[in-house]
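Before anything else, here is the set of structures, which you'll find just below.
Laboratory data are not the source of any read-out in this text; all were calculated from the coordinates shown. No experiment lies behind these values; they were computed from the predicted model shown. Cβ atoms are built from the backbone, for glycine too; each structure is taken alone.
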Structure I
Amino acid sequence: MHARGELDELDKDVRPGYCMSWQAAAANILLHGTMKPISHVMLRHSVSLALACRAVDLAHRHLAGPLPDHVTVTEEHLGSCGGEWLRAHRDLEGADLEPDERRVVLYFHGGGYFICSPATHRPISWRLAAVAGRPVLSLDYRQGPVHTLAESLEDALAAYNCLLERGFDPSGILLAGDSAGGHLTLASLLALRDRGLPLPQAAICLSPWADLTDTPRRVNRWVDPMLPAGRVDWLARRWTDGLDARDPLVSPVFGDYTGLPPLMIVTGSTEVLRDEGRRVAAQARRAGVPVRYEEWPRMPHVFAILADLVPEARLVFRHMADFLAAVRARSGSGSAAA
């Protein structure tokens, strides 16, 4: 690990110390009483997956709050998949912000490769636009059960190539994603490197789902407030049927991270996927990649999506800003400001 200066912000372990907010405690109770039992029931066969998709869509339509007035959303069409651009015209402190149109964040939403969309993850994507100071392209990639992991990755790589073709310099592109989108972020980095394509400036993974082998998940099995370990195992078996689950593009925990750009990995201490983030961080560091690994006490899976309600979920974006500032310092170019 680097010993001093701005590199300390790139390659370090962070475990924030705080008194848990009542909002976070209430969110954990609510998730444990709703999302976890619903997932136990719904994640069992194709019909229930389709019903889960509809339920999430309805919940988003009726429960999602409005975006701030200073955030704009425009649709985008990229080959076989679409997406949306989000631009924040104020930073998180409320100061006016002019997004740097020469630079971009390519964001992959989570949802287990079968639910959610760019719209459901706007609480993350617009704030990421604010801390990065650039537009976010949130990709609506193809998902199961109709489509495969390979097709999702194909969409991610096609979107990245499209950005290159539009003139974006790789040094001005950030990749980011949560849960399954974190998996897609890691797989994209490995695939880009293996294909000899130019790599992005850095990447951020929130609660990445990085091990799709059939090894039962025992860590935090009973304390995770949101994800039932057995249903995650079931999804992993479903999406990897007929595949080598130890292929790094299927399970990035087994990847060789040599030559990849700096990573930021954020997990909650009690989530069932926590150790997958730890293992990716260790694997990347062994390859010489700077990793800022953050483990937030008692925070649920992808807690950043709760930023409209939970103070800790808002604070994590300031930590992302610290990471991106360190990436800028490492590049040695003020024009690469994040």
Structure II
Amino acid sequence: MLICGKQSIRFRKAPYIISAASVVGSKEFAGPLGKRFDFHAEDDLFGGKTWEEAESNMQRKACILALQKVNMNVSQIRYLYGGDLLRQGIATSMGTESLQIPTFGLYGACSTSGEALALSSMAVAAGYGEAMLAVTSSHFGSAEKEFRFPLGYASQRPLSAHWTVTGSGAFIVAKDASISHVRISGVTIGKIVDYGLKDSQNMGACMAPAAMDTILMNLKDFDRQAEDYDRIITGDLGAVGQKLLLDMIYKKGVDLQEKHLDCGMLIFDAKEQDTHAGGSGCGCAAVTLASYILPKIEKGEWKRILFVPTGALMSTVSFNEGASVPGIAHGIVLEHCN
């Protein structure tokens, strides 16, 4: 590994994403990416009795699918890096318990897929194991219950609000390059950025400054221009956050108008599906990466992209105490290789 600038790492021997799996709910399946997902359930309880149990079931299913795709078993995975939005990470701990893989539980809000991929790739590149499993999830029902109001309350959502994606994405990061054309060539670990915003129903505005900070730092650390990437893809800024990001970063001298995509805007149809600002949640960036982004890199349609999952670092306690909502974003450099 090579320390690169203030916040980045460039891998001398880049690890590879050798497998990815996506599991989603009915609303996500009805969206533009529906046919690309590996598995969907008509019943968003996924065979469970509660929203939380459903989310655990999604995580387990995604992990098993990722392993099956490359004919691996759990004994070949050194460590699991996983996270979700629930208190004490119960979706991850209860969902992956039966796999019996040594586990790191993570929390980076909706940026957790980036955190999991960064740590997995760093561990593989450093020689701490041949293969790691990164997994994250979110569920609309459990997130509304955790952060806002139970669904039965039928509260009205402002137009700036996001719709938490019901989904789980799992990735196997490994040294083996024989079955993959996608490598993680570097990472930029984000800082916590707080502009003092307190509106938890406008997470795009809360996360946009962090996304900008990480993108600018990635360009500086790697001595690159935005033109060096085919796409720069954020996790779940949504329509509101995207506009803010493009405006703010343009004032810093970087034009992303033709380069930027957002997973929260890709996963739902803004005209046909009532999701207001777009999708969000730990599952949003993860399932979009697994189903839409990686196949384009694998085929060589995109040679290099910067994947930037974004997160709003709040809790019910901090919100009720009137605290602001800081953001964080992690950058993962993904490249096509022969």
Note: helix-only ellipticity at 222 nm (-39500 (n - 2.57) for each DSSP H run of 4 or more, over all residues; to 500) at -12000, derived from one of structures I, II, originates from structure I
Working back from 9.0 (mean projected area of the Cα convex hull in nm², for residues 137-296 alone, computed), options I, II, answer is structure I
Matching 25 (relative contact order in percent (Cα under 8 Å, 6 or more apart), computed) against labels I, II points to structure II
Output 3.9 (distance in nm of label points 7 Å out along Cα→Cβ at positions 41 and 185, calculated) maps, among I, II, to structure II
